1. Here Rg/Rh (Cα atoms, Kirkwood Rh) was calculated and came to 1.01; which of the structures P, Q was it taken from?
2. Of the structures labelled P, Q, which one yields 21 when relative contact order in percent (Cα under 8 Å, 6 or more apart) is computed from its coordinates?
3. If we compute distance in nm of label points 7 Å out along Cα→Cβ at positions 63 and 95 for structures P, Q, which one ends up with the highest value?
4. Taking -10500 as the value of helix-only ellipticity at 222 nm (-39500 (n - 2.57) for each DSSP H run of 4 or more, over all residues; to 500) derived from one of the structures shown (P, Q), identify that structure.
5. If you work out FRET efficiency 1/(1 + (r/R0)^6) of positions 79 and 207 (r between Cβ atoms, R0 = 41 Å, to 0.05) for P, Q, which one comes out largest?
6. Comparing mean count of other Cβ atoms within 10 Å over residues 119-126 across P, Q, which structure shows the greatest value?
Structure P
């Protein structure tokens with residue numbers, strides 16, 4: 001599904017000297033990221049941790065192509081992004097990156113299957129029947145087949161977040177960014193959602209960057225990355 005093939009030996013994410021400043025040119029100009037170097041490999045599951053205000057959200061937005069760095073280089077699946085125009089960035093983000101946020105951001109009036117279809121509809125290069133088939137398969141994988149036609153607004157919080165995971169996998173992305181996706185869930189639902197993300201990493205070769213404040217969940221990841229005062233901790 002993804003338009004970006006994995007290249008042997010090429011990181012899914014390669015950051016070199018990335019800096020990010022806000023209010024550039026103003027008296028209150030502030031540099032939030034200070035020369036970040038980061039390499040994320042295919043199929044690895046990374047925890048991203050750091051205190052509030054450390055810069056991890058800014059880092060996640062840049063990796064997800066939602067914001068541009070002020071300086072430095074960022075390549076996704078071997079494609080250098082810092083000189084791409086907005087249209088090219090949108091295309092790369094839509095095909096190569098999936099997102100799961102703390103709040104699910106589902107469309108409550110749409111069914112679970114319809115919500116999972118949304119990224120494929122946006123890409124617009126598959127017949128609708130194929131999109132519906134893929135979406136139904138993903139809903140089954142996250143254990144929600146009996147609720148596939150239920151409006152998302154009628155599902156529990158844990159079920160909604162599982163739909164969000166299925167939606168994030170709809171384009172078979174190389175990279176999945178999970179921004180505290182278990183933060184609003186009870187422990188049982190949180191464990192289930194974490195397990196789905198782990199399975200995606202192991203079975204699909206998806207690289208997962210999992211933002212969390214939970215040390216127990218971080219300990220279950222392949223590697224923990226720490227952001228402290230805008231820099232990667234050693």
Structure Q
């Protein structure tokens with residue numbers, strides 16, 4: 001198994017549950033902050049599928065107690081980002097074909113709905129243009145990680161059109177899980193490039209004011225990605 005990741009800054013918190021409501025509230029907040037940090041590390045690709053989260057190493061690197069780390073791990077386990085295996089420890093989840101199907105089932109509802117009914121104003125289109133341009137520039141530079149990151153940001157920005165913090169939180173969690181799925185595609189350098197161009201087509205439809213066409217193209221892209229990943233996991 002891989003070792004724990006390098007330090008990504010301090011989170012703080014002691015993990016003490018205490019007897020008072022204030023002490024418990026502080027402990028819950030510390031655990032939530034630690035979960036946010038670990039979730040971000042998974043989303044950034046710093047924690048690969050199968051990585052073991054050593055309590056001693058990770059708690060020391062994040063500046064938190066083991067109790068806080070355990071509570072944070074429980075939060076991430078509920079999101080299927082980590083697996084807590086009895087007598088073995090906590091590991092970053094290795095996605096299965098069922099995980100892939102589940103993720104794309106959610107995305108096929110969430111993203112097209114946001115595109116169809118979200119607030120599509122000038123600033124939103126400008127952000128989408130900037131993201132697509134970054135993805136295509138990364139393709140030209142041969143920077144696959146940057147291209148993959150831009151593609152993820154494009155889909156997140158689509159959900160942001162819905163104007164809902166709750167939906168965007170759900171999307172962030174889904175995208176963190178998608179990072180784990182994309183590890184299966186590291187041997188396919190052209191994978192992300194194809195979807196950068198598909199995203200450009202979705203953007204063109206939105207710029208033309210044709211939301212129905214944009215949704216059609218988006219759904220085709222998501223289904224194609226799902227099937228390509230499932231074929232790879234095979």
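1. Q
2. Q
3. Going through P, Q one by one, distance in nm of label points 7 Å out along Cα→Cβ at positions 63 and 95 is largest in Q.
4. P
5. Details: P: 1.00; Q: 0.75.
Going through P, Q one by one, FRET efficiency 1/(1 + (r/R0)^6) of positions 79 and 207 (r between Cβ atoms, R0 = 41 Å, to 0.05) peaks for structure P.
6. Comparing P, Q by mean count of other Cβ atoms within 10 Å over residues 119-126, the maximum is at P.
Every number here is computed from the coordinates shown, using simple stated rules; none is lab data. Please read these numbers as outputs of a predicted model, since none were measured by experiment. Cβ atoms are built from the backbone, for glycine too; each structure is taken alone.
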